[in-house]
Structure formats: structure tokens, C-alpha cells
1. If we compute FRET efficiency 1/(1 + (r/R0)^6) of positions 150 and 302 (r between Cβ atoms, R0 = 25 Å, to 0.05) for structures I, II, which one ends up with the highest value?
2. If we compute FRET efficiency 1/(1 + (r/R0)^6) of positions 190 and 278 (r between Cβ atoms, R0 = 25 Å, to 0.05) for structures I, II, which one ends up with the highest value?
3. I, II: which one has distance in nm of label points 7 Å out along Cα→Cβ at positions 206 and 254, as calculated, at 2.9?
4. Kindly point out which one of I, II the value -12000 was derived from, the read-out being helix-only ellipticity at 222 nm (-39500 (n - 2.57) for each DSSP H run of 4 or more, over all residues; to 500).
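Read-outs: derived from the displayed coordinates by stated rules, not from any lab. Bear in mind that the values here come from a model prediction, so they are computed numbers and not experimental data. Cβ atoms are built from the backbone, for glycine too; each structure is taken alone.
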Structure I
Amino acid sequence: MMRDFKVNFTEKEISLVYQKIKDYPWSSMPDLDGWEHGTNKKYLKELCDYWVSEFDWYKHEKQINNFENFITNVEGTDIHFIKKKGSNPSSTPLLLMHGWPGSVIEFLDIIEKLASPEISGVNKNNSFDVIVPSLPGFGFSGKPDKPIGPRKMAEILNKLMIKNLGYKNYMAQGGDWGATIANWIGYDHSKFCKALHINCLTMRHPDGPQSDDEKNWQKRFDKDQIMQDGYRTQQATKPQSLSYGMMDSPVGIAAWILEKMYFWSDLKNNNLESVYSKDTLIANIMVYILTKSFNSSSWIYFGRREEGGRFFPKDFKKITVPTAAAIFPAEMSEWPPRSYVERIFNIKQWSEMPGGGHFAALEKPDLLVDDIRKFLRSLRFNPYDESGGQSNH
């Protein structure tokens, strides 16, 4: 059963957020230059001043509500999703998944392009039925009773597509956690998911690196993670302790999220707004604040640890679903060599992009859209049942 949904926050709820921002004790924070120690105070204060004086949440609320939004229950959790039917009656169903600290805000400007390619001068045979869920525990979706990981989320979102929405098969696309969930969909649910498109690789082969190139990549990755791992360790081990402070602090949530937007993006001259507008940054942050989902969104890290971490099982069998990899150069962590990736996936398309980082749909929307369309066209020559249509299990 599905019900219509509209984002609808009151003036009182918005005003309360703004008042907390205005009351923030800026003078208690030391004046450290740059971003070396975390989110830059000068920039954060500038953003907060704009937030309470010029930012218009309702413009973004309207943009979300311009699409058809629904809520449906899957395994006891209410799942929110945007649905945009493709202009072609035989459009390919596309499950488009965000990660952390993202939201459906990431995709608002590409949904129409994917559903109605003719508006960009592209043949409408390249159209998709676009399904954009808020992940369980994120944004406008309900909160699970306890932390769950990406493998469980893959089960839930596969059921959303097949049982609740009635599709016989579909393509899954994602970055960050969306890519991780797509990996598990391809591994556990290949009977239904017939193509994967990912722009991030977080999962690992249980046999580890094999060649010298792969071993050198692993060393670089481990070194890079030394200064990146703090937030991940906290959210994977003691997410509640962090959340008590964050739940009552819009500025705290903004600082925690902005740091990731800064360090994971392809910036020019170290300027965050060379890629994102203040409006886009704040709108994404507001989703976490207004839905009070900072806490439950961080649970996915805890859930992954309980599921076994970033490694596939020891009895791993190669994912046979045709897979496209979109490699953006400023991704938060370097992709492994192609040889490593091909031991995990049935790679049919490998695209090394000229620019962009972790938040591909926001940073380089046209590159991402074109790559997804290109992959769809290639599948016409590699029929969906190429993988045998069987699950790995």
C-alpha cells in the first residue's frame, strides 16, 4: 500500500532552527584558520548568517513536492520515495540511491533529465522510470527500530521495487552508501536487478589485493584513511553519544556535514562554493535537521560493522550483473585498479571522468546522466538475461 506524501514543515519548526543558529555561542569557538582542524569557523559563520537572513527552505520544499512523492511500508519501516515515470512507456526502472551525508536533494536536478531525455535533445528511448528513495533512517523515511546495515537496506529496497512497486526487474545506481547498497543488491538480488551503475567503491574482495598495483593501492588507501576515519569510527561504534549533541544543534550538524562536502569534492582554489551554492548546501543540511534524522542516518555505519564490515563474504562469488563504473577523480578514496574491481563485478563500462568528486549528481550532473544513458544503450546489445537471471544464493 502506498500513500501520497508532501514535505510540509511549519513556520514554527523553521523558526526554531533559525533561533538556535542565532543563539550559537560563536565567541566560545577558537579562531583557527583554514580547514586543517575541521570545518572552518569563518566560512561556517558566513553560511549561518546567510541561512537565517536569505535562505528560503520553502523554495526547496516546493522543488521536492513538484515531483510525486510517496510513502510505503517495507518490512515494518516507512520508506519515502520520489517517482517520476519515464516519457517512454517501456522506460527502464532506475533505483537511484544517495548516501551519507546526502539526501534526495542530490538528485532533484537530474530526475527530469533521466525520465525525459528528449528535453535535452536525446531520444526518449533512453528514458527511465526514476525511483529516488530516502534510505531507511534518512530524511523523510521512517527509522528502523535499531541500526541496520547496507545489506539489509538492499533487501528492503529490492522489495520496494519488486513487491511494492511491481517492477519485474530494474537497474540500481548509487554513490557512497547508495553504491554499497547497489553492490549488495547485485550480490543477493540478481534475479531482479539486471544492471548496476556505481560512482564509488566501498566494498572489498575477501581475497584482498593480488598484484603489485593492487597492493600499492591498498597502502595508499590505508594511509589516506588515517585522517579520514574519525567520523566513520565514531558512527560505527558509538553513534548515540555523538547524536545527543547534534540533535539540538543545527550549527553542529552543519559543521559535521560541511567538512565532508569540502574534503570529498572537486573544488577550485579550495572554495566550497566553486561547486555548490549556499542554498544547495543548506537545503541538504536542513533535511537532516527538520526530519530529526541525524541520529538514525548514522546507524548505517554501525549496521555495516555488525554485518561484517566492508568485505564481501569469504565464499564470495563474482557478481554477474552487468556493471558500469564511473570514476570521478576527486572521489573521497581512490578507486582500486580495474583488475581488482573486475574480480568483484562483471564490468561492462569503465568511465574515467575529467572532473568531479564524491557527490557526482551535484558536482557533475550531466556527466553522470550521460554515463547512465550510455550504459542503458549498451545493455540493448547485452540483454538483461545475460547473467542468467539467477541470484548468487
Structure II
Amino acid sequence: MSAPAPLAVDVAIVGGGLVGASLAIALQPLGLRVALIESVAADAEAQPSFDDRTTALGNGTRRVFETLGLWAQLAPSAAAITRIHVSDAGRFGFARLEAAEHDLEAFGYVLPNRVTGAVLRAALQRLTDLELRMPARCSAVRIGSSQVELDTTPGATPIAARLVVAADGAQSQVRAAAGLPASVEDYSQVAVVAHVASTQPADGTAYERFTPEGPFAVLPLVGGHYGVVWTLAPAEAERVLALSDAEYLTALQSRFGWRAGRFLKVGRRNAYPLKLTRAEELVGERVALIGNAAQGLHPVAGQGFNLGLRDAATLAEVLAGVPRGGDVGAPAVLQEFRARRTADRDGMVRFTDGLVKLFGDTRAGVPALRDLGLLLFDLSPTAKQALSRLSLGFGANVPRLARGLSVSR
């Protein structure tokens, strides 16, 4: 028996997480034939919201979702960050930011990933011209000069795409198949993530405290709870994970203090090793990288997903400029995408990596200079204004979707 003829599409997206799914939705107005391959079933992560992992969405990300018609469904579960308090634990350095002082409703919003994922996947089901293979695994990638062929399991019919987009995470299969190397720097840190309830409900303040072990974040959640991201050395993270709930709350209270009241309850704790993963190139032959396949950041500033979504929004904008019937995987198209993303990507990698290393530097004199810098920042409206616009990215190429403008041909 002869092999089945491949299903021809313009764009194949490998990875249907938050970034990959957003790209598929953003491409809908362009009239392109799109395939999306995702290995996790749509309902695989159903669980009580108290245990959900969360993501901080900047205002640029909120505008993307508004423009895609999704924010109204996300907003009820979004906790606004109206104040930010940054401090150097045990030292005199601190800085405070108020959204209202910068004519902003909020600096950003904290949402459970389960909610964001459910809204995106419901939107995928409504799309036309989408070949949705979920759950399905990409079992082979064959890159040629005119197309990329993908085999999926299950799914007997191969997919032939003019452009394949790697949205399949830090260990990207597509990136490897394209021969695009990535550097990995292990921070030797583990983020222990949990939701907690307190006697003092969250009031919109996000706390970022830098400790010798790593950054410590306490973020507001809808319902008055808090999301805690506690960065520790691997051995200490294992010890904290093994604590009983009561012991964890006592340790958390000792580390964070009483700014959020007395901690009463903790949900399930999860741990995530922290590494900086960065592909050396964003594009290859008929391949583009977005999200964690392009770069995986330390969560110190909560910018990883926001950066990945700008990847997706920019790629959609570049593909909108390709004439109907044109080659969306042509070298000139991919080089334009690369050029538009370089400044933002490089700037955000330097910013987050620099923060981690600056606040982890214990050499004589460095902590005092660091704290002086924090105090000077606290007194500088110009510096605060620049930081308040961080979610729009570095450089001049802010995607249309992040400016509230639609993308269409």
C-alpha cells in the first residue's frame, strides 16, 4: 500500500501551550491553512484552582488578548497588580511603584494557567482552517527546501507545511531537527511554587524580595489568596518540599514576615529548576522559534510568557505581510521576523539574567551599592516610568496586537 499523501498547510505549529495556541488564534484572520500539534489533551490539567500555577501578564499581553477577543473571558480570573514592593532582604534597599502614578490601571495581572489555557483551547475549537491534533505527538520532522513534513502519533496522515513554528518548549524537538543549537545556563536554583491563604487578603500589591538564595515573590490572586514563588538552592528546595503544611507556613512566615498577615493555608507545592535557555538563532530553513523554544527565562521579573507572546504576535504580523499565495516560509520572511525580535529578545534576556546575578553577588561592597541603586530608583520617576512599560518590550518593534491593533491582510 502506498503512503498517504501529506496534508498540505501553510503553517504548522508544534506545541499548543499558551504561546502556540495564541499564535494559532492570531493567524485566523489571515486566511492561512494552519495545523496545531499538541501532546497534552485539552482536559488533562483540570484541577482545583487553589493549586494552579500562575503567570503574570503585562499590559502589552492584556492588549494582545483584548485584540484577539479573549480578555473578557480572562478578566474575571485576573488579579490586578496595582503596587510593587521590591526589597533586598535583611538590608536597607527597597523601591515602591504605584500604577496610578503612571496613569495605569495596573502594572499587570496574575492569572492561573488553567484558566488561560481553557480559554485559549476553547477558542481553538472555534477556528476554521485549523487542523487540530490534540492530543498528538510529533514523531518525526523532515525539513526540505520547499516544505517541512511532520509525522504525528496518532494521525496516519503526515503534514506538509511551508513553515513550521517551534512552540514546543525549552527541549524543543523542532529546534533540534532544524540544527539550531541552544545554550543552557543552570542557575542552580529551584522555584518552589504554591498558593497560600492569609488573614490579610491580597490588596493588589506584588512583593519581590531578593534573598541570598534567590528571588522571593508573593503575588496577589483573585479571591484574596497569594501566589508564592520561593527560590532556593536545590537541596534546600527538597527540604522545603518535604515539610508538612504547618511547617511550610511557619518557614514561609519566618522568611517573608508579616506584610501579608498570618499565613493560614497552603495548596499543593510544586518545584521547577531554573535555567536560562537561549537558542543561538531564531530561524532556520522553514523554521521559526517562539516562546520557550526560543528562550526560557528566569521568572525573576515575570516576563517569560510576555516575551513569548510578543514572539507569536510579531510572527503573525510578519505573515500578514506575505501576499496571498506567497511563501510564508521564504528566507526573506523569516529574516524579517528575526530582525523584528532581536532587540526585544536580547534586551529582556540581559535584563532578567542581570537581575539574578546582581542580587546574587555577595562580593564586598556590592550589596551596599545595590541597595543604594534601589533607593535611587525609588526616588526617580523617570526610571519608574521606564520599568512600568516593561511589558511592551525592549526596542521599537512593539507588535501591532500589543498596541491594540488588529492583524489582517
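1. Details: I: 1.00; II: 0.15.
For this comparison of FRET efficiency 1/(1 + (r/R0)^6) of positions 150 and 302 (r between Cβ atoms, R0 = 25 Å, to 0.05), the top structure is I.
2. Ranking I, II on FRET efficiency 1/(1 + (r/R0)^6) of positions 190 and 278 (r between Cβ atoms, R0 = 25 Å, to 0.05), first place is II.
3. Numbers: I: 4.7; II: 2.9.
The read-out comes from structure II.
4. On the way: I: -12000; II: -9500.
That value comes from structure I.
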